[in-house]
Every structure is written in structure tokens, then in C-alpha cells.
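A.B. asks: Just below sit the structures, each encoded as C-alpha cells.
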Structure 1
Amino acid sequence: MLKDVIKDAENERVFLLGNEAIARGALEAAIDVFSAYPGTPSSEITDTLSNACKALKGKMDFYMEYSTNEKVAFEVAIGASLANKRAMAAMKHVGVNVAADALFSFAYVGARGGFVLVTADDPSMHSSQNEQDNRWYGKAANLPVIEPSNVQEAKDFVKLSFDLSEKFGLPIIYRSYTRLSHASGIVKLGKIPEKKLEKVEWKKNPLTDVVLPAHARKLKPILQEKMKKIQDYFSKSEMNWIEEGEEDLGIIACGLSYAYVKEAMEKLNVDLPILKLSTMYPIPEKLIYEFLSSYDKVAIVEEVDPFIELHAKALADELNVKIYGKINGYFPMNYEYNVSRVEQSLAKVLNVNPSKDYDAIVKDREKIVALAPPRHPVLCPGCPHTASFYVIRKVVNEIGNVALPSDIGCYTLGINKPLEGVDITICMGASVGVSNGLSHVLNNKIIATIGDSTFFHAGIPALINAVYNNTKFVLVILDNSTTGMTGHQPHPGVGLKGCGEKGKVVKIEDVVRGCGVEFVEVVNPRNIKKMERVLKDALSHNGVAVIIARHPCAILWTRERKKRGLKITPFYVGEECNLCMKCIETFACPAIVFDKTKNQVRIDETLCIGCAVCSQICPEKAIKVKRAK
């Protein structure tokens, strides 16, 4: 909770979410600038610091912003660091892909004010399009990677990362992941310093800050020398330690896996020596070598890729040490770890039985799950995207096969029956870019969909490309006036900024027209007839046509009405219903249900938000508003 995150109570213990602990660490480190694009599982860091920025104003001043994308967020933080201010950028793992261009070059430039890049990886892909281990960015870009093992370290290591960044002149990659970001734990607080955010005079350093080829050739050896120094530091760092044990099998446990190993050992009733690692790159070779040389067998436990395993294996070969890990199948290669998975893997290495028959537990669970009806993720009751996809599907059914590229957001759920409005989803902004390619090779019509925040994030360059290259497709921008999927953060089209401050509204239609698009229409998607007419007009346009389907997110719309004291009037299904099932089979609002026991369609009043779309699609006009008596 915010009150605990900003609590001015040094040494007091509070209960924090992992991401809240990271935010608290930034505050204790006297951060000056924070920038981010929200992405699960990193979003709470940003939202927490936005609220803290407002609450601490006048006491601990810092600037924070919701940036248009991760590359911009990273570059904002670069600017602050080069002016000797402490800066942090936060994003989910795939967001680092967007920021990578700046990341690789900034490694050569180096940090002045402390610079921390938080990457929140997502093993098991709970809300992501891939499973990606961002420790590789440390190796590829020649930058340090630090990974905490618990919620207390999540806070403490942020401050330490800022100190190390300034000590060695390096940006620090700070890796979290879903189970750590969304874990909760007791955290001992440090002090939040009092400070003002004061502007300074710019000091030019073109020989380091302008990465011309001639400069970069000189900067690379300097970067490599910095990394050698921090590698020596990591081999003696208090973030890593060795715990003695009674068995002859050693364990290298990375980050949160250390906690899994400790609990798994208790369940197996074994006492194994452990090397706990939190410095992932550069590899603390001296420390690992020392540990490997003490045992004939070593197991390596780490999330996602065999990153430490590959490096340790190279060292182990000359020591004739047997390595047990992902590569030889003792530990799972895919998906996130937990205590039971680690216990089973350690049992396999030790050639003993796990404390429980986990395979039987999984089979019993599968039997129970099979009893429940399948339930896919769905768009919320009254979601304006449902109306948009309903119209798109209706038009597609009339004209035949249509290519339907889409994007990253709530609306990706448009893939599900009966809407089936999504054929392709690759990454942020790709719906527009892919449509560029499809338009040159398909006979079919193309209807692409993208969200408002995603359009600002990565859709604009591809739209300019489409206009420039005379492509022909329809782009429906699903504008629900928020960044919905990650927790309703603001974006340029909303006019709100971080810290609760007002910003200038950037109208999507103005941007689209500025890109050269001639067909631009703004429509309320809940007006089904108008939406259908505009979509058909757009399909006949000879060029790129853009429809902005604008209506606030159903959650925010309902929240706003309640705030204003407006009564939410639900709808009901009247006697005129002839069970044609159109509302069930073509629209699929979660508030509309078919009661098999009574053989009737009804509307769940606890879910209905009174959007009135279903009443427009019912051919019998059987769905009506429930008037108060």
C-alpha cells in the first residue's frame, strides 16, 4: 500500500509487494527521474512511484512520467543520468527489445548519475507473447545484471545498484520476474532522504556522449575495462554468498530460485551446500570457480535459460565437475519455477523420491479441472471493443475472407469465438506494420485493429509508411481512453501525466491526419449501425482508411458514472425473445447467459453496465432497459 511505501519510519517493518519494494528502493536511493511504459509484470512500480511523487511533493521531489514507449522512457532516463541525476527506467522484458537500440549505445557512453534499468521478465508467459531471459542483454550489451532473491533484496538492491552505477560509471540492468514482482513480503525500511529536484548547468562531454564511430572505437575498450572491475567486485560482493552443507552435491541458486532451493531441501530433508547468486553478469568467475572446485557434482537452479549453467559448465570442464541443469534435462527448460518443480528436479539429481507424489497430484487436479466447463478469458461486460469486433465480424461474414491483423492489448481477446476478429498478433504496433506487407501480396481486404496507447507506442511510424507506400487497408484504432490491459495508466491521448498532473491532450485523429491519411472517421462503436456504415465506407476507400472507435473503457465509464451519482440501469430479456440465440452466438457479452434449466436467455444484472449494445443487435427487440417502477 502507498502509505507503507512512503512511510517515514526507518527500521520499521512493513508488508510490501515486490514491485512496491522496488519503488521504495528508488525512493531511498533519492531518485531524481523515473520513466516507464507500463507492462505487466512491471506496472505497479510505475503506478506506485506516480502516487508517491504526488504524496512526497515538497519533501522528496523527483520527476516521473508515463512515456509513450520503452525506448523513449530509456532515453528520458539517459538524459537525466548525463546531467548527473539519478534515473530509473522500468519495463517488462519485451519492452527492453524496444529500448535496445539506446541500451547498447548508452553502454559505451556510460552513466554519470546512477542509472538503473528494471526489466520484469515473465516466465510461463502469464501476460506476454514470449518467454525471454533478459540476462542475455547484459552479456550482449556488456552491462552488469543484478537479480534479487526476495522482496527485502528487491528494495535493498535498487539502492545498491544506483551506488554501483555511479562507482563504475555503468548503467545497471536490474532483473525481476513475475513471481518476485508480484510476491509479497516483510521489508525493513531504510530512510527516505529529503531533497529538491534542482536543475543544473549542462556540461558538455562530446568525446563520450557522441557515439561517432571514431569515438565508439575508443569507448569500447573503456567499457570492457569497467566490466572487468565490476566482475572482480561481484566475486567479493555481499549480494552473493556460500552456505556450507553436509552433502557432496553443491547447488548454485540464482535469484528467487535460492528461496525455492531452501524450501525444497527442507521437504527432502537434505542439507546441501549452496552458492547463492544475485550478480548474474558479468559472471563472478572467481567465486563460481571456488565453489565448483569444492565438489564433484553441482546442480544449477535458475529461471528461463541456462545462462549461468553455460558459463559454469565452461569452468567445470577443466575441473572435471559434473553439472546438473537444464541442458541435460534434470531441470525444466521451459516455464517458471516453483518449490515443487525444484524439489522434483533435486530429487532426480539425488536419486531419491520427492516428499510427495506430484505426478498424482497433477493428475487429480486435471480430473477436477475437467469437471468445470471451459472458460476462456473474455472482454469485460460492456467493453466497447466487443461492439467493434461484433461489427467487424458482421461485415466480414458479408464480404468473405478478410485478413485481420491485431495488436497487444485487451482487444487481443477478440480472437475468441464468436467475435473471431484477430488473425495475427506479433508485438506492439505490428498490426499496422504487418498490414503494410499484406497489402502488397493479398487479394483480400485487410482490417487491422490497434489500441490507443499501442498506437502512440509503436503504430505511428508504420502508419506513415503505409501512406508513403500507397497501401490499402483499414485500421481501426480501438480508443478506450486508457492503457487498459496493464491497469488504466494514462497516455498522450488522455491528457493526464504522472504524479496526477494534467498534460496536453494529443488527439489521435490529428496525429492520423498529420500522417497523411485522407479517410479519418471518429465513431462511438456502441452505435452499431453507424460503425457498420463507416467500416463499409472505409473498405471501399482507395488507400489507408482509419476509423477511431472511441468510447471509454467499461470499467472507467462505470466508475465515473458512480462517482457522479448516476444510477446504472441494467437491461433485461423480455417475453418477445424467441431463442434465436443471436445475442449469445454472435455478440458474447459475459452479462448475457443462456439458462439451460429454464431454457431461456437472461441478463445478469450484477454484470450488466447498461451499455445498450445488445438491445441494438436483437432482431426481436426483446432486450430492453429495466426502468425503475
Structure 2
Amino acid sequence: MRFVCLASVLLSLIAAASLRAQSGVPVLLRALPAQTMTTSTPPVTLDLTEYFGVPGVAGTRFVQYDTIFGQFGVELRTDFAPRHVTNFLSYVASGAYVNSFMHRAATFDGGAISIVQGGGYTYTLPFQVLAISKQAPIALEYNLVNARGTLAAARTSEVNSATSEWYFNVRDNSTILGPANGGGYSVFGRVLGTGMTVVDRMAGLPRTNAGGVLAELPVRNYFGGNIDQNHIVVINSIREVSLFPALTGRSHIEFAVENTAPQAVVASLAGSTLTVGGIAGGTATVTVRATDVNGNVAEGTFTVAVSGGRPIILTQPAPQTVAAGSTVVFGVTARDATAYQWFRNGQALPGATAATLIIPNAVPASIGSYSVEVTGSIGAPVMSDAVPLTVIAATPNAGRLVNLAIRTNAGTGAEGLFVGFAVGGAGTTGAKPLLLRGVGPSLGQFGLTGVLADPVMTVVQGTATIASNDDWAGDAQVLARSTQVGAFTLTGPASLDAALAASPATGAYSVQIVGKNNGTGIALAEIYDATAVPVAATPRLVNVSARTQVGTGGDILIAGFVIGGNSARTVLIRAIGPALAAFGVPGVLADPRLQLFSSSTVIRENDNWGGDNQLTTVGASVGAFALADGASRDAMLLVTLEPGNYTAQVSGVNGGTGVALVEVYEVP
């Protein structure tokens, strides 16, 4: 009797396991705690795995299937089938399942499909089927029933013959694949969340008899004839992942964070750890989203209240030397600042109460020593460094924009790289000699991979194409201007880079760079001022801009520009994302971050422009389109720069992606 009772208990446990064959989707287990801090309080860290979870998950090993129909996760049951899990992961680690396919969809009763099976075969191109090399077979571990949503090891009629092949139970096969069937079939995993929608799509396909082991082959878009990679259910890869994000590697669930007040609160993610710190007085609402690979989302929101402290100056004003008649800007960045007051030679300047001091039309009388007093909510005000303004006589060689270089991913159509420039300036006439280049293959000499193999460059004014080039072919004038402006050497006249020596008249132009034959990859767009000896009437590059897709990592928008001449020049730099939607641009970057580099040092940065009236006024003076919403998350910088090389980088806050526009305007 005792044996019978123990057997009944075991069967009950197996039956119970079948009821939980699939785990749930991400959920918020408990509320994220509100935080109260000061700017001097150490940052707070939260382990998000303590607040988010996946109901029903009991395992510690997971894999992610990447298929032609989408991705899904599987929990591996080391607690019930440790040998089969180890065996399966050894095939995964070796890459055996890369470019494999589902070779069987079977029914056991003549009705709907019962299982879909893979892990036996890969393919190569030209299309050829190859058997996956088999390791030593694994002994049966029948401890879980073949319920819908489970992953099990395929075998022959020999009970201990499982190797590389596996199958998903599309129906409840707990009886037919149970102990009565040669001892049963070893279940060693189960599909996570709503991943069975992908498996069910496989099971819903028609089948064809392709002969031999492919007698029950599920096919897609197949209407007869030879079968190739376009007809099979491809498994691109199977990778081991973690359930929650770690510092490296993929995970079934990814976290994202939104912060309503980044000027007051920093909220950053590292793996599954959220760090929150206060940088200025204010209150932020922080939202954390946990999203699984199938798009199921759990969300938690909490507030972070930061009280201000004594102001701290982060970036001091810089000395400036400008040509007479130029605009000059002094700026300061400070933490916990509530008010500003600028001074010249120790005397307060009426109305100069912003973080930026703008002096239009600087003249010798503007020369002096400038400083700013920063006041906070507590403590005494803090005085900045006093820095000099020097005004020199205006000459044709005064500070000016002389070139722009944009590096990003370029593609086809709306994904191409669009670069705009304007030639002109008050009192200037005639044509402007320029060197225009769209570089792809020659970037390989700098160690870049994934470059655009064959860029095509088109120059447009309005709707009219005025010039185009596919391959530069060693053009003599391009070579001469490249030497004159100091452009790096292309790899040779046979390279497929594009380049033009152009001399456009005053006006606005755009350059589009796309990949020939729909090619995509990293490309560099360059505009060089090839003026040999400037005179007062020589047109200038008064505006350069670029619009393209912004991603993460190497896909951020990088705009390099050069201030030439013998004096500083004030420029307005804008990173526009949300405001592009008003022009019908789809998929815009929701929250661009703008960082200005000199060499590898960040000298200025901005996240949200904040509706600054000074920026609006300056923007109107240089012809920049107005931003209708002062609360938009577009970014801007107004800064006076000494002659030299600079880089403006545009990225998405919290890893956001989308279309963005970067603009650099010369401010008179």
C-alpha cells in the first residue's frame, strides 16, 4: 500500500507540473519606494529583481530562440532534467543550432499538430541541408509530463538515445508521450510568457513531404518546386540568456527607465541595478518598465524629491577673443543654482541674470573682465572665475565655420544620411569653393567595420539636383582640394567612395548619401571650405546640418566641425528630435541629448533646452526654424568657441532611438 501511495503522490506532482507548463509575464511584485534626498546625499541603488518578477519561474538557466517568426524565451528545468539541460546547452554553446530549422511538424491522432521539432539540421547557401553533428546520447529523465508549452528531447525507439534534437509540445501530449510510450520522453524546459504565439505560428503552417527525415516539413510561402531557405522555418540562433539583465549578455527581460526631471535627478541603469541621485532641487517621477522578449510589460513608478544645497559651479566661464562686431557668449553651469548675476570689471550688469551672458556686436568698449555670481537656496552665493574679453579688429580671416563631418549609419530612402549647408553671410557675393565627400570603403583603413560599401552622393537645391557622384575615380580637382584642405587620403582612385569639387553660389543646399543597390553601413559625409585666401566678400559656410537615424553605441549621430580663422566664433548648436514631427517626419528621437567635445573632453552639454528666450531670439536671428513648444525635449547650446576642432554628439536619453537633426549655425 505504501508503494501505491508514493506512486500516487508522484503522479500528482507530475500532473501539477503540467498545469504550470508555461510561466507568466513580468509583474510588479511590490511598489518601488519613493525617495527623498538632498544634492549631497549619496546615490540610492535599487535591485530591480526585488521589485519585478515572473510568476511560476523556478529555474536558473534560460535560452532565447531567435526565429524567422520572432523571438521567445525558454526556462530550462535543471531541477527535473539536469543531464538533458547540460546536453542541450553544450549544443547551444557550440553554435550548432545557428541557421538550423524546424524539420518536422507531427500529429499523433490525425488532428491538429501535436509537436514541432528541430535541432537536427542546418542549412548553407547555396541551399543545402546538413545534419548537426551528434554528441553522446543522454539517458532518459522522465520527470515532467509533455504538457503544452514544454520543450522535450526527441529520441528514437531506444529509450536512452536523445542527442541534439528537441521538440515543443503544441498540444497536451502528456498521455501519448508518457511512461506507457517506451518509458516516456524527457521534458527539460518550458516556454516563457506568451512565447507560444511564435511556436503556434510554426505549428499552423502547411506541411510537405520533402523526402526522408523531411516527410513532415512545415513550410511557408511554398507553392511547389524546389525548397530553399525562403520556405523553411529558420532558427537563426539559440543563445543562453539570463532572466533579468546582467552587466553583460542578453536577458529575457529588459529594463528601461524614464525620468521627468533629469535636470534634478539622475536615474541610470546598470544591468538590473537602478541608481538614483539628486543633482539639483526639484521632484522627478521615475518610471521603470520591465519588458520581456515578446513585448509584455510591467511598470512601476515612484517619486524622487531633491532639496537644493549650496550652489556648486561645475563649468567656469572661458576667456574669449573675438573680432569686432561678433556676438560673444559667456556661460556657466552650476548645480543647485536659483539665480545668476553677471559682472563686468566688478560692476553688476543690469538684466544679466541668466546662466548665459550674450554680448551682441562686441566692440572695444566691451573689453573687460567678466564673472558671474551664482545663488542657491541655502548658503552664501558663489562667485565664478573672472575671465577677460578681448576684441580685435575684424578681418576676412576672422573666426568662421570651415568644415563639417558627419559619421553615422547610412542606408536607403528615409534611412539615408541627409546633410544640409548654407553659403552666404552679410556683404558676401560670388561662388564658394567646396569639397564634398561621401566616404564609405576608405573608412576601413581606420579599423572601422560594417562600412557603406558603395555610397552615392547627390547635391540638391530646392527640388533640383545640381550635382551627383557615385565613384570619385581619382578626380584631379578632388585630389587638389583634398590636399589643400588637409582631408585624409582616400584609399585610391578605384575606391567606391563619392566626392565632388563644387563651387555653389549663395544659397541653401542639401546632400544625400545612400547606399548603392540598397546597401547600408557606416558612412562619413564631409563638407570642406576650399577658399584659398578669404576676402571680405567671400561667402562663408553659415549653417551646416545633418539628419539621420540615431541609435545606440556606434549608431549615435556624430558631427565634427572646425572653427577656422584668427578669432573665436559664436555658434548655435541644436539637436532636434520631437520638433521634427511638426514637419511630418516619422519615428523621431523623443529625447535627444547634445554633448559638445573638444578632443575627448565634454565642454558643454544639454538635454532639454527649456524654452530659453535667449535661444529663441538667437535662433530667429540666424534663420533657424522656431520651436513651437518651449517644453519640448529638443536640445541646444549657444557657445563661443576658439579656433579648433569640435565634435557634437547626439544620442537618445535612456538609449532612445529615432530620427534626429543636428544643426550648427554661425552667429554674426
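What follows draws every value from the coordinates through simple rules; no lab data is involved. Quick caveat: nothing in here was measured; it's all calculated off a predicted structure. Cβ atoms are built from the backbone, for glycine too; each structure is taken alone.
A.B. asks: State the single structure among 1, 2 that was used to calculate helix-only ellipticity at 222 nm (-39500 (n - 2.57) for each DSSP H run of 4 or more, over all residues; to 500), giving -2500. Numbers along the way, then the final one.
C.D. replies: Working: 1: -11500; 2: -2500.
This figure was derived from 2.
A.B. asks: Right, next: Where does the value 17.0 come from, among 1, 2, when mean count of other Cβ atoms within 10 Å over residues 434-441 is the thing being computed? Walk me through the numbers before you get to the answer.
C.D. replies: Details: 1: 17.0; 2: 25.0.
Checking each candidate, the match is 1.
A.B. asks: Of the structures 1, 2, report the one carrying the highest value of distance in nm of label points 7 Å out along Cα→Cβ at positions 114 and 578. Write down the numbers at each step before the final one.
C.D. replies: On the way: 1: 7.2; 2: 5.7.
Once distance in nm of label points 7 Å out along Cα→Cβ at positions 114 and 578 is tallied for 1, 2, the winner is 1.
A.B. asks: Given that Kirkwood radius over Cα pairs in Å, derived from a single structure, equals 27.0, which label among 1, 2 identifies that structure? Numbers along the way, then the final one.
C.D. replies: Working: 1: 27.0; 2: 29.4.
Corresponding structure: 1.
A.B. asks: A further question on this structure: Upon calculation of Rg/Rh (Cα atoms, Kirkwood Rh), for residues 170-209 alone from the atomic coordinates, which of the structures 1, 2 produces 1.06?
C.D. replies: 2
A.B. asks: Comparing distance in nm of label points 7 Å out along Cα→Cβ at positions 74 and 346 across structures 1, 2, which is largest?
C.D. replies: Working: 1: 3.7; 2: 8.0.
Biggest value here belongs to 2.
A.B. asks: Next up: Comparing Kirkwood radius over Cα pairs in Å, for residues 290-497 alone across 1, 2, which is largest? Present the calculation step by step, with values, prior to reporting the outcome.
C.D. replies: Details: 1: 21.5; 2: 22.7.
With respect to Kirkwood radius over Cα pairs in Å, for residues 290-497 alone, the highest-scoring structure among 1, 2 is 2.
A.B. asks: Given that mean count of other Cβ atoms within 10 Å over residues 82-89, derived from a single structure, equals 19.4, which label among 1, 2 identifies that structure? Working shown, then result.
C.D. replies: Working: 1: 24.6; 2: 19.4.
Matching structure: 2.
A.B. asks: Separate question: Here distance in nm of label points 7 Å out along Cα→Cβ at positions 130 and 466 has been calculated and equals 5.4, so which of 1, 2 was it run on?
C.D. replies: 2
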